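Just below sit the structures, each encoded as structure tokens.
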Structure 1
Amino acid sequence: MKITIALLLLLTVLSCKKDKRSTKEGEVKGLVSNDFGVPLSHATIIIDHDIFFNTTIRTKTGSDGKYLLKVPHGSWYAFAIFEKEYRGKRYKFYLHPNDNASFGGEGAERNFTWKLTGEKASPLSGFYGGLITIDNYPGVYIDKADIEFKLVPQGKLIDDTEGSILILKAADGYQLKDIPIGTYKITAKYRGEILKLRKWNTEDDFVNELLLDFEPQIDGQCDNCFKIEYNQ
């Protein structure tokens, strides 16, 4: 009995030592996958220096979703970006790390997951989902925070999953945040009254139901976003 217990203790100690050695000094490695555990190839891995500006080391994941990088001594953060084409547009997404702590020359293991929604891990800010900004047609002044928006998915989302109908209000009156990227039909009501919508900064006609396709980028303003304008 004593021999059995001693053997178990020895195996436990050896296992712990093996785990500690799983990451070699000066190496950063990991796996990139989607929310279902499917590996993502060609994701960009960025190892960014914590102090020195524009000092980065980059690589891409292989077909198995894995990566391995050598890093010198210093203080580093790991980030991952995945690009996906959807309905003729190419979108970029920061991925969620299993550990967002900085690391040094001792090496680290950082795995990343593609999430359609949720708050980004620090030191990043914002959300993984898309952004819709809201503006009024000149002369139309109502309480924006009391506008109810309904988004109905048109086909699958960017990750090939089925979307859900969203009923949302903009708490700040200006933004609907963290929307899974997809194509939607969007409608709006203000205290029971239907509002007409159009794409912001266009001469398009206002319509009761607007087809919403997120833009990968609006220069100088936002990424993975869409800007709408409402009228009564």
Structure 2
Amino acid sequence: MTFGVVTGLPSEAKLWRKLLPNVEVACFGMGPDAASCAAEHLILKGVTTLISSGIAGGLSPQASTGTVIIANRATNDDGLILECDSVLCAKWQELLPYAMMGTILTTHSVIATINDKSRLYEHNNATAVDMESFAVGQVALKSNLPFAVLRVIADPYNQTIASAFLEALREDGTLDTKLIVKALLARPKLAFNGVSLAWQSHIAHNQLRMAIRALSKFTM
């Protein structure tokens, strides 16, 4: 079994490459289209299992910052559902007994407001939201390959992401620091939101690092 990991952010891909150098990793940027291209690229490289991994936004009140999510299914805005590989999920649960099992919702844009998170939770009953997992699952289904999702919550259900930071987010997942500085100079109070988001991302990346290390005990 050869594993291929799709991430939306370069920082997520860096963790996988550093901790599990024998695993193929593709990061083509954020969003379903980029994730599909990354997954197809991995299949051309000969992987036999696709994994979507990285940080995510929390929808469930039980999914706080740093919560590790093993998805048992992925869904999208249209309500379509893809089941994740049950064997992988069970094995990962053994290695990560503290992880939360739940549904991952994939959207085409960042879900930034508390109201939108609450609405999506009520409508989809999803634990977390990202921009890649369902697309990776679709590619896996088309190629008849097993598919799994490992995510860690960064911004929880009650955290808003200021529009200024969304505008500074590039398609490749990096931040335009000039736009951030410009926004902070114009609205200094944004610094509180920025510090909170940065700390949540730091915690999520640390938890992702520990989860990947735990999974290294599996034959990946």
Taking mean count of other Cβ atoms within 10 Å over residues 147-154 as the quantity of interest, name the structure among 1, 2 where it is greatest. 2
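Going by distance in nm of label points 7 Å out along Cα→Cβ at positions 59 and 123, which of structures 1, 2 comes out largest?
Details: 1: 2.2; 2: 0.9.
Comparing 1, 2, the top value of distance in nm of label points 7 Å out along Cα→Cβ at positions 59 and 123 belongs to 1.
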Output 28.2 (mean count of other Cβ atoms within 10 Å over residues 51-58, calculated) maps, among 1, 2, to structure 2
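Identify which of structures 1, 2 gives the largest calculated value of relative contact order in percent (Cα under 8 Å, 6 or more apart). Present the calculation step by step, with values, prior to reporting the outcome.
Numbers: 1: 15; 2: 28.
Answer by largest value of relative contact order in percent (Cα under 8 Å, 6 or more apart): 2.
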Among 1, 2, which structure scores highest (criterion: mean count of other Cβ atoms within 10 Å over residues 107-114): 1
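One of 1, 2 was used to compute helix-only ellipticity at 222 nm (-39500 (n - 2.57) for each DSSP H run of 4 or more, over all residues; to 500), and the answer was -3000. Which one was it? Don't skip to the end; give the middle numbers.
Values: 1: -3000; 2: -13500.
Going through each structure in turn, the value belongs to 1.
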Given a value of 56 for percent of Cα pairs over 15 Å apart, for residues 27-74 alone, calculated from one of 1, 2, which structure does it belong to? 2
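A value of 45, 20, 16 was derived for semi-axes √(5λ) of the Cα gyration tensor in Å; which structure in 1, 2 was it taken from? Walk me through the numbers before you get to the answer.
On the way: 1: 45, 20, 16; 2: 27, 18, 17.
Derived from 1, not from the others.
All of the numbers you see were taken from the coordinates with simple rules; none came from a lab. A quick note: this is a predicted structure, and the numbers were derived from the prediction, not measured. Cβ atoms are built from the backbone, for glycine too; each structure is taken alone.
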